[in-house]
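In the part that follows, the structures are each spelled out as structure tokens.
What follows draws every value from the coordinates through simple rules; no lab data is involved. Fair warning: this is a prediction, and the values are worked out from it, not measured in the lab. Cβ atoms are built from the backbone, for glycine too; each structure is taken alone.
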Structure I
């Protein structure tokens with residue numbers, strides 16, 4: 001076994017032990033009201049290391065708002081989201097270094113290439129990728145021939161894969177929060193992304209995602225939260 005694989009497995013074991021003791025992610029009686037309309041209330045669950053949390057609900061049920069609360073980007077009306085026993089709102093940069101959040105809309109600059117976008121996103125997230133690592137991640141996402149193409153020239157599926165390429169080198173982040181990540185992906189890309197999710201969970205990470213697609217990740221420890 002390669003040294004990197006040994007370290008990854010050991011990191012996964014450490015995460016799982018910590019998660020089993022403390023519950024790495026906890027949602028305590030969360031409620032959210034936007035523009036005078038109550039989206040949800042009384043949302044509670046505990047997610048240990050090495051588990052997938054699938055958030056389900058109709059359009060307008062507040063799925064995106066819940067993900068933003070988990071990331072510390074939106075204050076809940078009631079309750080609290082905790083990471084390793086501490087409120088996410090108080091952790092700020094420390095929490096941000098352990099988090100990868102990919103929203104429903106691919107956060108890409110149209111005038112930049114996938115390579116430039118990926119390196120910019122990882123730098124902002126506290127991870128430095130050199131050009132070779134970034135190219136390898138984009139190749140894994142099926143974009144080997146488009147690394148220097150301006151994003152505005154890419155299809156919707158290619159744009160989505162460009163944003164998702166960040167996950168290829170994202171094992172360092174203990175928490176992935178993904179809003180409709182399978183949107184605009186074909187069958188091959190869907191299988192690729194599902195594989196990344198499985199690998200991250202197996203390594204002891206937590207993945208929280210929403211999806212309208214019925215993507216089979218049934219062989220992964222998970223729970224479903226319905227809004």
Structure II
């Protein structure tokens with residue numbers, strides 16, 4: 001939240017400047033990025049993204065938030081800009097955009113934001129520097145969770161390859177077992193946040209993109225830093 005306010009203030013201060021620097025452009029991208037970030041109100045509210053990524057990363061993001069590196073903000077903002085570009089044509093085709101939904105797991109509320117909904121299916125749009133041969137597991141879990149939160153029959157993950165513009169779509173049929181798995185993870189994360197218990201690390205290739213790799217007790221062996 002502090003980062004969002006800081007970038008908004010810096011944007012206002014730029015109005016009187018007579019020149020442009022790289023920092024100015026980074027700040028503009030940050031304004032785009034932080035407007036889209038969902039900030040849960042309490043430890044009993046968990047976002048689907050938090051439950052489907054490494055729980056230790058989600059825990060650190062809540063307890064010791066860190067600003068993203070500027071190049072990563074640019075990359076993530078590009079994905080947001082593609083969402084904005086598709087919003088109007090999708091709306092004209094009958095889709096509801098950026099829909100929020102929630103599901104109660106005991107005293108824990110699981111919140112999700114679907115990119116697009118229409119009748120019996122959900123669409124999740126992802127940009128990537130590499131097109132996968134199959135849907136990435138954390139994306140699959142996220143889309144399937146939206147199938148259940150919004151009571152949809154199926155979902156579609158749309159991958160947009162940034163270097164070439166190639167598009168590939170993967171079906172995500174409604175899967176009850178994977179949905180239960182996400183609910184369990186959401187409940188576990190809430191328990192850890194409420195009680196101050198650190199979740200176990202979940203090493204994967206995503207460690208290469210994590211802002212907390214330096215404090216993780218068991219990160220995947222070091223790789224060259226890449227951007228999404």
Structure III
């Protein structure tokens with residue numbers, strides 16, 4: 001989901017019934033330009049080697065303009081995290097509509113979450129670098145992971161109610177394993193990008209789902225307390 005969409009949704013949630021005017025559109029476009037320029041530089045040079053001045057030069061904006069939108073360069077990654085959460089929130093809402101199976105929903109969520117980092121292995125390596133080296137980034141990402149875990153747990157709980165996901169496993173535990181599989185795949189792919197990231201997730205998801213799908217064997221185990 002582009003930053004433009006995230007900001008438009010935020011404006012709507014604040015009660016705005018009118019489309020954004022020219023001034024607001026320019027603000028959204030400027031923020032998007034800075035955001036994309038920063039991600040490109042992070043992918044090429046790394047998070048630590050990229051200065052705010054590099055970002056403003058690449059985006060062709062003044063340094064003051066950058067700080068109007070992002071307090072620090074770390075907040076670029078915070079914004080990326082918010083984009084990812086917005087995607088996951090959309091899938092969590094869709095779980096109640098029953099137009100997709102939980103397997104289809106989770107697979108779609110994994111593909112959507114892989115879209116942004118899948119643009120560049122260098123970007124993924126830069127994100128890892130920032131998480132390891134920057135306490136503020138690490139704390140912010142940790143908070144978003146917790147929020148994402150709760151959203152995933154709600155999806156798994158819906159799957160259990162539908163009889164699609166094993167009920168002998170806790171939804172939060174399933175959410176934690178999903179995140180571990182996702183991020184583990186992400187990091188390994190960033191080192192060995194032999195094929196598109198979506199293909200990696202397709203293989204991993206098949207294995208993951210085979211372990212959580214509710215099947216007669218699992219139902220018998222619950223019946224006899226195994």
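Tabulated values for the structure
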quantity	calculated
Comparison of I, II, III - label where mean count of other Cβ atoms within 10 Å over residues 159-166 is highest	I
helix-only ellipticity at 222 nm (-39500 (n - 2.57) for each DSSP H run of 4 or more, over all residues; to 500) from the coordinates reads -13500; which among I, II, III	II
When Cα Rg over 2.2 N^0.38 Å is computed for each of I, II, III, the largest belongs to	III
